[in-house]
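Each structure below is given as structure tokens.
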Structure I
Amino acid sequence: MKHPQHAPPRPTLTGRTETPMAFVRAIVQAYTQRGMDPMPALKEAQIAPKLLNQEDARITALQMEWLSATAMQALDDEALGWFSRRLPWGSYGMLVRASLTAPTLGVALSRWCRHHGLLTDDIHLQVTVKDGVAQLQLQEHRPLVTRQEFAVVSVLRNALGVACWLTDSRIPLLQTTLRFAPPQHADSYRVLFDGPTQFNAPTHSLQFDAGYLSLPVRRDEAALQRMLQRALLLTVRPYRRDRLLVEKVRQTLAEHPKHSRNAGDLAAWLNLSARTLHRQLKDEGASLQQLKDAVRRDLATDLLLRTSRPLKQIAAEVGFQNEKSFMRAFKGWTGQTPEGVRSRRPPQLT
């Protein structure tokens, strides 16, 4: 992760205090082990030192972001003392960059886990799929001792945040499993992770619908540079957008046109009501008409570039009753005429 060298003035604190003080104490312990004074970091995050000894005390997500950013820079350790060796500044940003060119989230997460093993062998991360459920597992190769909870929660939330960011999608969890016993602040886990949390489990893991692994990676280097300015948001705050339904609708429109003649048919195919379909697509920032147009545009462009079929035949294949309406719609979608696109075909197809 990367943090700006000159932080802007701190805004007035707002938001709910949900982050347990145990995580703050873990960061303070990392300072102490290095023989460093944690007080400047606590002051930067507007955390009163007297709160450290209050088990029921909480801080806001924004305070946790400030504290973590300051500590990572001061300690030059993005792992904040979790592992047997430091993870220098930029380590987690490097992991994301290595996953950026993956075609799908499944490939990206596999790379992220594999490359994490190059940074430290204290833990092992892997993604498995069974019965439609994806599981991101974390195994401890060395005991994490007093920082176990903070380390495991932070790494799992970081991985989930990266997955959501790469796909521009909120990935809801089916379940979180953790090997340690419920802490005194176990009620915080309803905020830390979606869905139920099982303590004293055989393994540390996040479980979610395996369909998300097929989502395309939607980010590029420019987006990465913007994200790295506040990379900790991936860990401390939940991602809000969900694109899984958008991708399911897009796939159904392309592969099962007979089930996509109208919203009712499509909704029934997806086991939804038409009203729920429209509402969820709206929540994801899309509409059925936009997705239909995108699929028809892509199919028409493919046929124009790959075949020599007449425009009248292509128009019918993508759902238009006549060539004129197809040409008008295609110009609206792409800003180009069908003939103009066809002129770009490779010579061997002309």
Structure II
Amino acid sequence: MISVVVVNWNRRELLRRCLISLEQQRDVEFETLVVDNGSTDGSAAMVAAEFPGVRLIRNQRNRGFCAANNQGIQAAGGEFVALLNNDAEAHPEWLRSLRRVFDERPKLGMVASKILVWEDPRRIDKAGHLIYPDGQNRGRGAGETDAGQYDHLEETLWPDGCAAMYRRAMLDQIGGFDEDFFAYGDDAELGLRARIAGWECLYVPEAVVRHHRGATLGLGSVRRLVLIERNRVLLAVKLFPWSLLWLNGGYYAARLIAGAWASILGRGEASLFPGIGGKIRMALALMRGDLEALPLIPRMLRKRRQLKRIRRLSPQQVRRLLLRHRITLRELTMQTAAIR
């Protein structure tokens, strides 16, 4: 059986549509768990009234994406655990398509979906994940027109937590989400930790969802940018091989320079923060993210040492894995505006 975990915070109408899409799943046995993070918009009451078959976990406050998903995973009874964002709607074949690829692949620990932009389903949001060597990760193919270029089953680095499936045995071995991440970059940390432990990941093009981008905090949210930058640093400190970690500052500087050029052209992440004032807010958010990461670095180093108990890939193998799934600097800095 599959357990589907949906985390929600004040997105009642999007959540309703998400749950309706799960009701329409075909030819697969599953349960649905909604973890509500202290919503004040009536989300939990709506679930209880309109979806009586859904298991509802109510938190008194917003515990974040990581802690809420861990609650759902702990309560799940399935051999496989699927995650679906509350701002995503799944195609009726989504669950069945993800589940069937696990058969006869004992080292397959996780699978990724083809995630399309809800407002324009001709465009790709994510088709698996790529990473830049400073720890910044992005969806593969983001902003591209879906012309079938990602329509074949293949390895990917890890799945996006928006729409993914994990083998429960893998989660039992390596643990769930790192709650220090709170939100953003958490799926990257879990996915890379699983790869270090020797688990594999496949991208399944038949498993399609449509995603409202940035519905949680908004694409132009300063807090979103702070968390992304903070968690980029934490991810690298915790999981990167030292041979890449020593070069992190250089890669980061190169990305900032490329991002500055992209902003001059009105492209990339910087285009979400228009004008001089917007660019100043963006720069301050990056600085704040780095400052917020600093007190957590000793804890990440302790967790890094604890990886020895699950490690199956050598640091050299991890480096090769990351560089094999590397996003180019041009793609990284020019991507966002194309799908805004």
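Every number in this text was worked out from the coordinates using simple rules, so none of it is lab data. Bear in mind that the values here come from a model prediction, so they are computed numbers and not experimental data. Cβ atoms are built from the backbone, for glycine too; each structure is taken alone.
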Which of I, II yields 1.9 for distance in nm of label points 7 Å out along Cα→Cβ at positions 88 and 144, as computed?
II
Suppose you compute Rg/Rh (Cα atoms, Kirkwood Rh), for residues 160-327 alone for every structure in I, II: which one lands on 1.10?
I
Computing distance in nm of label points 7 Å out along Cα→Cβ at positions 64 and 304 for each of I, II, which one ends up highest?
I
When FRET efficiency 1/(1 + (r/R0)^6) of positions 120 and 200 (r between Cβ atoms, R0 = 35 Å, to 0.05) is calculated for structures I, II, the one with the largest value is I
Structures I, II compared on mean count of other Cβ atoms within 10 Å over residues 80-87: the greatest is II
State the single structure among I, II that was used to calculate Cα extents along the principal axes in Å, giving 51, 45, 43.
II
Kindly point out which one of I, II the value 1.1 was derived from, the read-out being distance in nm of label points 7 Å out along Cα→Cβ at positions 128 and 152.
II
Note: distance in nm of label points 7 Å out along Cα→Cβ at positions 72 and 296 at 2.0, derived from one of structures I, II, originates from structure II
Identify the structure, out of I, II, from whose coordinates relative contact order in percent (Cα under 8 Å, 6 or more apart) was calculated to give 14.
I
